[in-house]
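All of the numbers you see were taken from the coordinates with simple rules; none came from a lab. A quick note: this is a predicted structure, and the numbers were derived from the prediction, not measured. Cβ atoms are built from the backbone, for glycine too; each structure is taken alone.
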Structure I
Amino acid sequence: MNEIIECIPNVSEGRNQDVINKIIENLKQTGVKILDVSSDPDHNRTVITFVGDKSSVLEGAFAVAKSAVELIDLRKHKGTHPRMGAVDVIPFVPIKGITMDETVELSKILAKRISEELKVPVYLYAESATKEERRSLPNIRQGEFEGFFEKIKDPNWAPDFGPNEVHETAGVTAVGAREFLIAYNIYLNTKDVSIAEKIAKSIRESSGGLRFIQAKGMYIEEKGMAQVSMNILNYKKAPLYRVFEIVKMEAERYGVSVVESELVGLMPLKAALDSLAFYLRFPKLTSESIIEMKIYE
């Protein structure tokens, strides 16, 4: 494949497997290569990762959006993860044979189609943003589904595409082009979500923590533990191992420890290798040291 774009739609359903299966079945019909489907019942959210060329990725992204709008009613949706839309966000990431500028144009084509055919207001974010305050997804999502019925009346928050009216059941959607993002969660051996919230505040950029980190404290009932849920927006400048070590250190301040961590979706090989090299004290470790990479390159 000479042209590869990654697309990672987040849909606001992580519990009803029939709905998730229908969304995935419709996506399969578009010819994209599905790499990962991660559902979380506590977040009540599913993250889908697929790749393809411009044509197939556009069709795939629209198929997910259409299915989500038809099958998900946000008036009945509850979960720990913030959300504003049935299909909450659709990011595109240029991988091979396509520039970021071209990927931005792709996002605008999808946004226009969703607004026209599904009657859902769409906000452009990240590299596609039309205003600086819309580069950040949390800024757009503030108020969530319930708050958007009033928020959208503010001229400053008129959508980039579509009606100035929230879709009754599907809310609003964000679409944009961006670099790799790693969705990463760390679990603590406590049920006290206030500790996770304090740690999240200490590490996220908006509160004076690390650049390129978005973080939120949550309680995950399925695990019976508090969680620090994070998006790492630039894994090269905010490496995974550094994020982990800071969270571990902050947790110790409150007398708790890290139990485990998890990845939502996929991450680049370099992010894993950088962390492995850090913990093994192996500064020269690269993909050239990995036999599978030599076999399949």
Structure II
Amino acid sequence: MRCLITGVGGFLGGHLAESLASASWDVHGISRTAPPFLEAVGVSSHTCDIRDRDVVVRLLADVRPDVVYHLAAQSSPGLSWSEPAATFDVNVIGSVNLLEAVRAAQLDPVILSFGSSAEYGSSSEPIREDHPREGLTPYAVSKLAQDQLGVLYHRMYGTRIVRVRPFYIIGPRKTGDVTSDLARGVVAVERGERETVSAGNLEVVRDLLDVGDAVSAFRVIAEKGRPGEAYNVCSGQGYPLKALAAGLAQLAKKPIRISSDANRVRAFDEPVRIGDNTRLRSLGWAPRVRLEESLASVLDFWRLEPPRLSG
């Protein structure tokens, strides 16, 4: 089986590529800067900017994949406020380029188009795929547009697009999320680089899922997902971030004090965001990695990073 992963240099793309390569898939990945470790596991990397339509068309015609995992994105909600045009350029125009390249090459792959839980409106209850959607950031609006493109191309051209909406995926190599930020802070205290760990609003509740479980979900969706359908990728369980912080502190090698910092609280953070994974479970998938295991793997990853230079 041959697949193409756009955004293979990202957190999810890298873990997915490793998993598929270990299962003897012929894995091709495109990114602007591919991590060196992917070549070591047998991934064929191609330098490509998803915004360059001509390059995308040539690449699809050459690779001719059976499955496309479309992960390339500007995925930071915060950055989307300062760079809204670039966010739409990558997430929307980049998606158009990919879908048109598939048509130009007369291919019929299964395409997993990755949206986000950010597409959904607010809810204190577990969110199903049919929950009303409301973009609260430019990033979320761009993902709504990408999602609707998948609907249109499936209806108009029969493109076998399956829409995927991940919630909060955690694991080694991820940066810029609360789990990695807290874990890096814990490691800094262990090394004596700081005395305490600061965080934003620890009262919010989030649906956390290990990257290994997420990758297994992506593979199940590619095999059994229904074209035109949307699937939440989530644990279905809400974790208060203060419990996440406490779990990391318990795994630390020395006593840790974690406190909230008002300067780290984001205006667009919702109190509760939990997904309903009933539709995904109907395909035979279930999460297997406990939160404690995920936190331990994240801590171990950051413990291997070189200490910061003092001064």
query: With FRET efficiency 1/(1 + (r/R0)^6) of positions 174 and 270 (r between Cβ atoms, R0 = 25 Å, to 0.05) computed per structure, which member of I, II shows the largest figure?
result: II
message: Looking just at mean count of other Cβ atoms within 10 Å over residues 86-93, which of the labels I, II belongs to the structure with the highest value?
response: I
- request: State the single structure among I, II that was used to calculate mean count of other Cβ atoms within 10 Å over residues 46-53, giving 21.8.
  value: I
